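Dropping the structures in below, format is C-alpha cells.
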Structure 1
Amino acid sequence: MTARRIVTSRSGGVSTGPYASFNLGDHVGDDPAAVAANRQRLAAAAGLEPDHLVWMEQIHGATVQVVDAARTAPVEATDGLVTATPGIAVAVLVADCVPILLADPEHGVVAAVHAGRVGAAAGVVPRAVEAFRSAGGDPASSDALLGPAICGACYEVPADMQAAVESRLPGSAVRTRAGTPGLDLRAGIARQLAALGVERIVTDPRCTAEDPELYSHRRDGVTGRQAALAWIE
C-alpha cells in the first residue's frame, strides 16, 4: 500500500476577492458554487471522486472520528479523521492552525488532524494517535507531516495564554520576532508526537502569515482555507 498526501495553496481555483483563488473552506463566506468547483478540481487532481474526500466540521476541539465510507456531508463537530479504507481521503482545512497528516502505509491507515492553539492544548493530538492505533495504525511505522502554519516568530499571544498552552503542550513557548511572548505550535506538536511513538516527523517550514501563497486568518481576517489531505491506495 502507498500513502498519498496533498497540501494545497491559494493558487489555481475560481474564488475571487479575499478568497482568491483556491479556497476550499465552505464556512468562510465564499460563494458556495466557487467552493464546490474548487473541491471538484482538488478531487480530480487527486484522482478521486468528490465524495471520497471526507471533510470535517472543525470546532477547535479534541474529538477524533474514524470514517470508512464516502460521504457528501462533513463529519460533524470533529477535529480529526482516521481511515483504514483505501481510496477515502481525510481532509483538514486551515489558515494558520497546524494541519497534521499521519500515515502508516504498512498497515494502511491515515489520519488528518486540525490542531490550532485551543485544540492542541485540549489534547487533539493524543486523541488522534489513540484513534489511529485503534484503526490498526502503528506510530512506530508511521510518519507525520506538519503542514504550513503560523510560525513562532509571528504568533504573538499574551503571556498568560502562552503559559497555559506551554503547560499542556511543552515546547511550544517561544519569543516572537518582536521579542514578545509567542507560540510555535508545530514545535510543541512535534515533541508530543515523538513522545507518542511517532519516529518520523517532517515539518513544512512555510509560515502562513508570511507566505502570500497561503491563506492566513491572522494576517488577513476574512480569507479562505487551504487543505491537507491523505489517503491510502
Structure 2
Amino acid sequence: MTRPGKRVFDLIVSAIGLGLCAPFLPLIALAVRLDSAGPVFFSQERIGTGFRPFQVLKLRTMTDRVSGAAITCGDDPRITRVGRVIRRFKLDEVPQLWNVFRGDMSMVGPRPELREHVALYVEDYKLVLSVRPGITDPASIAYRSEAELLGMAKDPETYYRRVILPDKIRMSREYLIKANLRTDLAVLVRTLVACLAPHDLRYGDFLDGEASEGASSPRVRP
C-alpha cells in the first residue's frame, strides 16, 4: 500500500473506530475515574516516524503518580481493578485512534517505543521508523501476554531490552517487507480475534497466510 493510500485507509478506519467507540467511551471513562483517583487518560512520549517524539494516548490503567518500572510485569500492583479488565481486552489502546486520525500513528505498523529503548537499537530503528508506528502489528499480537512473560523473568527490564525488543524489531522488519492492504486488514482482524482469544496467535498467520521463515509465537525463555 502506498503512503498516500495507507493514510486514506488510516483516516477512514480511525474515523469509523472513533464513531463506534464514542457511545462506550464515557462509560469506560466513568469506571476508570470511580475506581481510582487520577485522570481518565494517560499520555506518554514515544518515538515516531523519523525519530520524532509524540504523545501516545491511552486510558489510564494504573494508580496515578506512582513511580515504578517503565514496563509492566506480571501482577503489577500499580494496575487498578478496572485497569486489569481494560488491559485484558486492550481497551486502553482505543484513544490511539485519535493519534491515528491526527497522523501521529497508523492503524497497523511497528508499535512505538520509549526513547531509551529506541536508543539501544538506533540502526535497526532507521528502517522501523521510516513508517508511522501503529496501534497494532504482528509483534503486538505475538506478545500480547508480554506482561505475564516478563513477570517470570528474574530481571524484567534487562530481559525486555535484550530478548523481547530485538525479537519485536525482527518481526517489524519482516512485516515491513510484505506490508500491503491485504496484510494490514489481516492484522486488524487478527487483533480483534486476539483480544477475545484465550491463547496467543502465531506470527506466521499475518504474512500472506503463510508462516515466514523463523517466525512464530514467542520462543523466549525467562
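What follows draws every value from the coordinates through simple rules; no lab data is involved. All values reported here derive from a predicted model rather than from experimental measurement. Cβ atoms are built from the backbone, for glycine too; each structure is taken alone.
Tabulated data for the structure shown
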{"read-out": "Given 20 for relative contact order in percent (Cα under 8 Å, 6 or more apart), calculated: source structure among 1, 2", "value": "2"}
{"read-out": "At a computed 2.7 (distance in nm of label points 7 Å out along Cα→Cβ at positions 51 and 155), which of 1, 2", "value": "2"}
{"read-out": "Top of 1, 2 by mean count of other Cβ atoms within 10 Å over residues 19-26, largest first", "value": "1"}
{"read-out": "Origin of the derived value 0.9 (distance in nm of label points 7 Å out along Cα→Cβ at positions 115 and 171; candidates 1, 2)", "value": "1"}
{"read-out": "Entry that produces -7000 once helix-only ellipticity at 222 nm (-39500 (n - 2.57) for each DSSP H run of 4 or more, over all residues; to 500) is calculated, selected from 1, 2", "value": "1"}
{"read-out": "Value 10.8, 31, calculated as Rg and Dmax of the Cα atoms in Å, for residues 43-82 alone, assigned to which of 1, 2", "value": "1"}
{"read-out": "Computed 1.7 for distance in nm of label points 7 Å out along Cα→Cβ at positions 91 and 131 - originating structure among 1, 2", "value": "1"}
